[in-house]
1. If helix-only ellipticity at 222 nm (-39500 (n - 2.57) for each DSSP H run of 4 or more, over all residues; to 500) is computed to be -6000, which of 1, 2 is the source?
2. Check the numbers for relative contact order in percent (Cα under 8 Å, 6 or more apart) across 1, 2 and tell me which is largest.
3. Hey, P(r) over Cα pairs in 10 Å bins from 0, in percent derived from one of 1, 2 reads 7, 24, 24, 19, 13, 8, 4, 1, 0; which structure?
4. Looking just at mean count of other Cβ atoms within 10 Å over residues 68-75, which of the labels 1, 2 belongs to the structure with the highest value?
Structure 1
Amino acid sequence: MKKFTSIIFPAILLLISSLVSSLAQQSVYQDDELTPIDFGTILKNEWIFLRDATDQLLKDTEKRGEFETTPEFQARVIRTRQQYVESINNHIKEAKLSKRIFSVWFKATLESYNADAGIYSLTCASTAEAPYDIPSVECSIPLNPYVDIADSIRGGYRTSTIFLKFQPDFQWSVARTEAQAAKNSEQQIFFRLRFVLDISQDNISAKAKFKIIPKEIALMHLQNKFIYWKDEIKP
C-alpha cells in the first residue's frame, strides 16, 4: 500500500504542476478582438500619452536654467530622462501593453475564383486610422509583406492609415469545395491581423518611437473562428 501511495502521490503533483503551468501560460497574453475603428482609438490614446510625456521631457531639458551650472544642468537632464523612462514603463505595466495582443478584423472581399488554378483572388478595403509622425514622436510598422502605414491628406486634414498592402490582390490557394463554402459565408470572411504595441523608450533623444508590430495574419470566419489560411509575420 505504501509503495502504491508513493507512486500515485508524485504523479498527482506532476499533474497539478502541469495544469498550473498551462494556466499560467494561457494568462500571459490578453487577446483583444477589435474592429479597425476600435484599434484606431487605442492607437490614438497611446500616441497622445507618448506625445505629452515626450513633449514635456523635451521642454524640461532643452536648455540650461539662468542660474544653473553646466554640471547641474547635465545632472538634471539625466535625472529627468530617467523619470521619463520610468513613467513610460509604469504606463506600459498599468495598460498591460507587454501582455496584450490586439487582434484586428479587416473585412475581406472574395473577388473571383480561378477553378483551373485553384486560386481565389481577394481584396481588402478596410483600414484603421493610425497616429501620424510629429517632431517628438515617430510612428512605424516594421517592414513586412502584408501590412503598412501611410500618411495622407483628406479634406485638408492630415491622416495616417494602416492598410493591407496586397499588390494588387491576395492570391489564396484553395480547393473548389472550400472556396464555395467561403463564398456562401462571404459576409463572415475577414483578415485577422494580430499586433503588439511597443512604446518603450530606453534610449530617448529628440524623438520617441511608437512601434505597431504585426505578428500574424489569418484569413478567418469571424463567427466560428475557422482558419482558412494564416502566416506568421516576421519583420
Structure 2
Amino acid sequence: MGYWVNTTYVHHGDAEKVAEALAALFCAEGMRQIFAPAQRERKRIEPMQYDGALYNDLWGVAVFPGAPSWTAIQTAPLTLLAECAADSTRMRLADLCARLSVSAFQLNVYDTTGIILAEASKEGDVTVTGFNLQAGSCDPFDRHNRQQDEALMEARFMLHPFQHLIADTVLGDEKAEVIQRHFGGPNAMFCDNGVSVDTLISHKSFTAPGGFALYFRWPGPSRQRFHACNSWDEYRAATGR
C-alpha cells in the first residue's frame, strides 16, 4: 500500500485563532460544535474517510502549531477543506483564508504517485496543480479545471515561494516529508493521515502539543449515504454500488 496524506498548512502562527475561524466557518454552514464523542473502534470502511463532507453527519478537525508562523490542520472527512459548502462554489480553504486574511496550502498524496497541491491566497483566490488518477468524477478539485491544462498537471507551488523546497522531489511521500519537516516544525509527526483516519474517526485523544481536536455535528436529518462497514461487500450491499 502506498503513501496517502491530506494536510493543510495555514500561514498563521496562532492555532487557537485558526480553530476559532474554522468553527465559525462550519457553524455558518449549519454545523454545531459538540464535545468529542466517546472513543470507538473504527471499521474498515468509514464514511468520514471514503465519502464527502456533505454526506457526513459528523466532522472532525485537528488543529495544531507547526513551524513558527504556521498552523497545520488534519480533517475527517479527508477533503473537507477542499470541498465547498452546499450553497457555494468556493472551497472551504479559500473561505478560511479570507476570514483570517492569510494564505494556506494543502498537500494531497494518493497512493504515493497521485499528487495535488491546492493553494489559497489571503483574498481567497485558489490555484490547484497536480493530478489524482484515482479520484474519478468525485474529485473536489475538478471544478478548478486543472485537468484541462497540461501545464498544471505537475504539482508545484505557484502562489507561495516554496517551489525550491520540493524541486528535487518526485514521489508524493518525498514531497510530503520535505513539507512536513519544513512547515510542521516540532509537530511534523502529526502531519499525516494517521490523525485523520485513526485519531479523529476513532475519537481518540489528540496529543499534539498546543493542538485541538474539534468535532461538529449536522443537526438535521441524516445525510449519510452509508454507515461504517466491516467489509467492502457490506459496503456494496448498503449502497448498491
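1. Numbers: 1: -12500; 2: -6000.
This value belongs to structure 2.
2. Values: 1: 20; 2: 32.
Biggest value here belongs to 2.
3. On the way: 1: 7, 24, 24, 19, 13, 8, 4, 1, 0; 2: 8, 33, 39, 17, 2.
Checking each candidate, the match is 1.
4. Numbers: 1: 11.2; 2: 22.6.
Across 1, 2, mean count of other Cβ atoms within 10 Å over residues 68-75 peaks for 2.
Throughout, read-outs are computed from the coordinates displayed, never taken from laboratory work. Bear in mind that the values here come from a model prediction, so they are computed numbers and not experimental data. Cβ atoms are built from the backbone, for glycine too; each structure is taken alone.
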